[in-house]
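Bear in mind that the values in this text are calculations on the coordinates, not laboratory data. Quick caveat, the model's predicted, so the values are computed rather than measured. Cβ atoms are built from the backbone, for glycine too; each structure is taken alone.
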Structure P
């Protein structure tokens, strides 16, 4: 089924951030709400599991990230395909509807299984909403500013993750863990839904116009796009594995680091600060790295970013004091900022507009599957060998991923002379 707007002639400002700045800015704001929805959990849920639910196993505590990551990965896959057939806006609104009950479930949860279920719904929300804002910005931006567009999108989301993590940590000291999660979560979800429903406009007609102007647009089945993005194309394979490992280490940072820092005797305020520094650097630096990849290319920005992440993770293991851990969080955020928008821009470079949304969905399937893999691996290793060994193993995998990009990937962006 095609959107009625798909038959329009050239939309005003097709392929230009400047000409479409009003909708583009609105989508930046929407993605900030998407990021804040998950940001409020980054400090509080692992501590809630340990202090109120009474879980001792690290693997059991990290189970909420496993459910979140698996469901988000699958939702990403369907978001791309559905947005090609039903339109972007409908998928965006549907995603917000799944977020509405999450805070209430956490507030009333009598057991950890309720919270795991709440994160299933949150995973659907994140997969549908974040994927759709990415796809809509690619629709509006055009090929010349794609890295810049992805930098803005990811910056807004992860700066909001940082701000929400910091605010929730401080508010929980007076309101309580569950109450903070409830009130912040409901306000964010309702705001995101209303803005998306009332003010966001459909962007599908932009991509249909671009597809008519771009050669090589033969139709591809979903199976073809899945295989091409996952394995057959060297650049898309490199991007998919790097995205997966990136979120593998982010899953470790989300679920294990608050417990690791707490075990070192840090206060809730200091843990919140460290949990916020990483996404703050990640979010803010994407304003630079996304546009920089439009000028310098994608491959080496991704490879070097993975190596910087690995250095930050290994410094977490070697450090023994707050200042060292803060430097490690900055390095982890900087490396992730180099990688995150560049990976999305590389997918946009390679994929034809006619199947680009599906390719973004497949890439995000692998990327966010990393949350589940990272949580399972980090939790199991932490229970068996200790948290320090678990963190070190994740750092080694991140180093390996960067080397794969350096040796396998080809450059995807035609840089201006």
Structure Q
């Protein structure tokens, strides 16, 4: 059996670890040898405490990863696969354009911690890299669409990695949540994957033979991929990429970079298997605590948030403007995958974004922490030990572990 040693950064409560451990088989075993979870600006490190409770303290770091890389790099053991859902607040659509600072933001700069680990490791740098982020990364920042992602690609190719990416909506491949995220997979010069990718036509690798294509098939089409030539000098990329301030990003939802050439095109998911829907993950109504049921006196308020509206609003400065938003299904449709879980899912106050379902007896209720865990395909009660509101927040920051499992299985097939 081949052991793939894994380092998990920005680990949260262990979504990558869970998915990869489930992907282990008789030939390949994914073994997490070191992990890091630290949330700045908070007294109690809830996610770190949950991680240690579930997986133990050995190899766990609850310290600013920037400080570890700069001052205690020796703590990070040699590994084969580096994974992480690096903080996405600076790219997220939940923030307005003038707040989304991309790589220059306080959390966006954490990308460079990943890069420095690869660079400092030298010849011992991991063979593989698997990262996750919000898909807005492809068009950040607004003044130079795609620049931040171009900088990442440039920096990885300068370290002799081939890089694939794909925007994956988990529900489109049968998983229980409509969660769109970009997954970035890289493999280093000297690996079997690297050699295979270089010896296959780029579009064929992108659509049929690559890791993303094998794990998450897409429909083929006759339209060729766009080519973008990029400099390995990240300073030049940062300064000049999209310097003509295009309205849209040059990056589509799938792509590949080999050397200094990027191939990117829009693809459509190809999946005909079983689909898990919202009703499939619900616990029995008799096991739902009363606190999750909607107070009848607040139903009209819930409807206000959920319904479409056009109304005049006034800013703090006294500026009046027209505000409008579309309506949402209320209550949520049990026959479809759920909407995306957000960090504000917890708490009883009415909200546009919280899930509300109708029970068999006709009452309306919110989702419980266990149901939120199931939508991300975590084990039941994985986040137990903190408040229900905090558990919801943690799941809003997590990923769908089933996506990681499938990528892990695909990688093991190649290895």
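Tabulated values for the structure
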quantity: Comparison of P, Q by mean count of other Cβ atoms within 10 Å over residues 156-163 - largest value held by; calculated: P
quantity: Which of P, Q yields -27000 [helix-only ellipticity at 222 nm (-39500 (n - 2.57) for each DSSP H run of 4 or more, over all residues; to 500), calculated]; calculated: P
quantity: Structure responsible for 19.0, with mean count of other Cβ atoms within 10 Å over residues 188-195 calculated and labels P, Q on offer; calculated: P
quantity: Ranking P, Q by distance in nm of label points 7 Å out along Cα→Cβ at positions 20 and 52, the structure that comes out highest; calculated: P
quantity: Highest-scoring label, criterion being distance in nm of label points 7 Å out along Cα→Cβ at positions 140 and 388, among P, Q; calculated: P
quantity: Structure (P, Q) behind the derived value 1.00 of FRET efficiency 1/(1 + (r/R0)^6) of positions 292 and 356 (r between Cβ atoms, R0 = 25 Å, to 0.05); calculated: Q
quantity: For percent of Cα pairs over 14 Å apart, for residues 148-219 alone computed as 75, the structure of P, Q it came from; calculated: P
quantity: Source structure (of P, Q) for log10 I(q)/I(0) by the Debye sum over Cα atoms at q = 0.20, 0.25 Å⁻¹, for residues 172-259 alone, computed value -1.04, -1.11; calculated: P
quantity: With P(r) over Cα pairs in 10 Å bins from 0, in percent derived as 5, 25, 35, 24, 10, 2, 0, matching label from P, Q; calculated: P
quantity: Parent structure of the calculated result 16, given that relative contact order in percent (Cα under 8 Å, 6 or more apart) is the read-out and P, Q the choices; calculated: Q
